Structure 1
Amino acid sequence: MNRPRTIILLVIDCLRADHLHCYGYGRHTSPAIDALAESGVRFQACYPQGTYTFPSHVSLLTSIHHATHRLRNGDLLNYRVKTVADFLKEEGYDTAAFVSNGILAGDMGFRGHFDWYDDGLSQPGTADETFSRDAHSTARAVLEWLDNSEAKHRFLFVHFNDCHGPYLVPEPYRNLFAGDEWYRRKEILPIRSGERGVIMPRYAIGHRQEVDFYVSQYDAALRYIDDQIHGLCTALGRDTQPDDVLLIVTGDHGEGMGEHGIYFMHGNALYEEFIRVPLVIAGAGLPRHRCVDAPARHIDVLPTILDLAGVSGAPDHLHGQSLLPVIDGRQPDARDVFDVKRTAAYLREGEWKYIRTNDYARIPRKQGAAELKRRARQLLFRGREELYNLISDPGESRNLVRKEPHRAAHMRRRLDDLIARYASFDLSELPAAERPDADEEVIADRLRALGYLD
């Protein structure tokens, strides 16, 4: 297996696996990604560690589980942990990052891990600061860097944000799927604040209230991104030198579209639409057109990249494992697929999925009225359990806790054990990194602009 000269990790914000055509979706949203899946390996299911952009990316780039770092949107990466870019720099790779979401701005703690960091932001804290840039602008910055790079080996982390609400895409993509054969639901929702059964005002597009309109715009945003990926693949000459390039495509988390009453948001729950993302790996001599049923995890991506880059002796502190033995069929799946949020946690074992709603926050983030409301809300749900069979009930609509009490009890104990084990490593024991530049006011502005704060 050849050591790739160029490695590109592509992350699409809010990307659900089941909206890619290669994962069975009816619309042709993803011809470029489909082609990569055809020429490489597609994992039927991949699970991020963290249901929001910042924590998910920290786990993806460091192979440290969310149950350990417990970072949230608005936090800073302020510990001396190595990212995949740091490991590859030691192997002679030039490293560059191109991100499209202010949550991933360089001053949040990421910049120092890369040789070049392009976040598309103007001067932080100024009136003209931007918080999200379009896929074409990000892809253009990537191509300019590649044109000017003379490095023998290169690693690029590229993030696209257009599938994040509001789904505002340019022409001619804007109405690409509006009114097609998949435009079937007649559902109309109110535009007002809330969590279930509404379209949040910050994500509304004009006065449109039709659910299928927003779904079609999300799909159009995905096709817009996919066309930029096609341009990158063309520039890299993958058709002529596939083994020189390793391309990895995934999402940082999913997006709710009404399956459990939550529309066009994410991070609110742990059902599959929020946490199942695609993982496609192509190039570097990998098998062609291979689909792997065993679920992958984001924390497995870094060890897999190191394996493919010929880096031996991965550090013991990594929580993930290389996926190559699973791809080759040399190792059965034996990975702990779980995550924990402040108010809920889940565990997947084979076809079974267990969700427990509880207060998993170790230290209240803030005192005052907001914290009291959060605690009061949590009292209503504390101890709630859900158990689903993902084969017979992929939509997670039939809670089997009462029918399968022994299985639920087993998964409850195992989930608690996993949370305790991963939480036992305290990142505060690591040396502190040089403090990132972003202050609380700047971070709050970004969170508000991106719809995370009212």
Structure 2
Amino acid sequence: MADRVDRIDRFIPLPPSGEPGMAQISWPIRLLCFLSLFSCLAQPVIAGELMRPGVTVETCGAAYLQSKDPAESQYGELRVRPRLELTPRDEVLFLIEGDFRADTRGYARDSLDSVVERTGRRWIANLREAYADGQHGWLRMRVGKQIFDWSVTDTVSPSDNISPRDWTDVLESERVGVPAVHLHLGYSTFADLVFVPWFTPSKLPVLGGRWERDLPPVLVSAEQEILGRDHSQFAARAGTTWEGFDLGIVYYRGYANSPSFKLEPVSLVKARLVPVYRLEQVYAFSVSRAVGSYTLRSEVGHFNQRGDDDFVQVVAGIDREWSGVLRPVDSFYALLQYADEAVTRHESPVPFETIDFRRVLNKSVMLKSHYTFDSERQWTLQLEAALNLDDGGSFLEPALVWRKRNIEWEAGIDVLSGNRTTFFGGYGRNDRVYTRVTCKF
């Protein structure tokens, strides 16, 4: 459920007939190819203070326990993320991170040919981040494609609105980079100003794919409606530490990272359900504090949406790590969190309930925990779970993780339960066993 770097596959498909081949790939993708080769081959020679190359390779396989289509019973994915940092001076940083991925279901297609991700789908070749960062005393400025995470709580965060999400696989949501200008002023007391000049849509489940929700016979799903490029967004944040409390306040004016919906008639008896992005203003407040061995975290935010519900969202959590639980060298970590909301103005754009990914965990308890057997953290048992106290829907993911130097292997199972009308129950046929291997060089 929490953001993860997505899962990976066994081959990189050739371009389909009529689509661009390697000779026609745009300059950003040629740069990615060079960066990938450079990071892999040059790292042992030039890694140092001035230039720091690296690459992350991830592979994943999943077997689904239920399937209407035998071709969907297994899934594989491959992801390669080359990264290069240049620091010609202590106050200056240039970063570029590529993102190559492919999968056995064809979710990743084509190559990015623009500064802005405009199609709302995954790319075979992409720029995950690419920016220049300069600092002078209390002032820092970052310009380029960036990923923003302003959350204090886990998974559900009213403060975290700038970056769109990749929900191609609903359980593996991930933030997507946006071109932005980011000013950071101050030190422990600080202010952030972010301007995003162009709109970037989120990546929704593929139509006809495993993660598309079933609709009544009178409705058909449609591709999301993409706003024009010139729909800008603005966000501001201020934070400070006072009497042991870390305090933050956030203002956001832009578009929700989870779309709303509208209906378009197809015939006298059918309509098309179209995901659309609506303008909103968000006012959020966060607070966290260490109390003894525990850390308390909370966020509250008011969402004022144009053409959709206004609501107040509240999230509160507590976490702690214990050492020497069963053995002198082991440790156990647990985070417990609750989320809820109150609708302050009802203005539903359609006459039935739809999915807003930001709000699916309302009235829900979430748990994240892991038990590590040794001080080297080589073997870890972990558990992620969520239970909706209102409708009874639930999610459970136990997993075993092994780490050795730069290699990590994980194996687990995802179980989604509940009535078909609930969020988790609606994905009940997507129970799966998975394994993932990550290598960092």
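Any read-out appearing in this document is the output of simple, stated calculations on the displayed coordinates, not a laboratory observation. Source: prediction; values computed, not measured. Cβ atoms are built from the backbone, for glycine too; each structure is taken alone.
Numerical summary
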| quantity | calculated |
| --- | --- |
| Structure responsible for 0.95, with FRET efficiency 1/(1 + (r/R0)^6) of positions 112 and 256 (r between Cβ atoms, R0 = 41 Å, to 0.05) calculated and labels 1, 2 on offer | 2 |
| Highest-scoring label, criterion being relative contact order in percent (Cα under 8 Å, 6 or more apart), among 1, 2 | 1 |
| Given 59, 49, 46 for Cα extents along the principal axes in Å, calculated: source structure among 1, 2 | 1 |
| helix-only ellipticity at 222 nm (-39500 (n - 2.57) for each DSSP H run of 4 or more, over all residues; to 500) from the coordinates reads -8500; which among 1, 2 | 1 |
| Identity of the structure behind 1.2 (criterion: distance in nm of label points 7 Å out along Cα→Cβ at positions 120 and 136, calculated), options 1, 2 | 1 |
| Among 1, 2, which structure scores highest (criterion: distance in nm of label points 7 Å out along Cα→Cβ at positions 152 and 184) | 1 |
| Winner on distance in nm of label points 7 Å out along Cα→Cβ at positions 304 and 328 once structures 1, 2 are ranked, highest first | 2 |
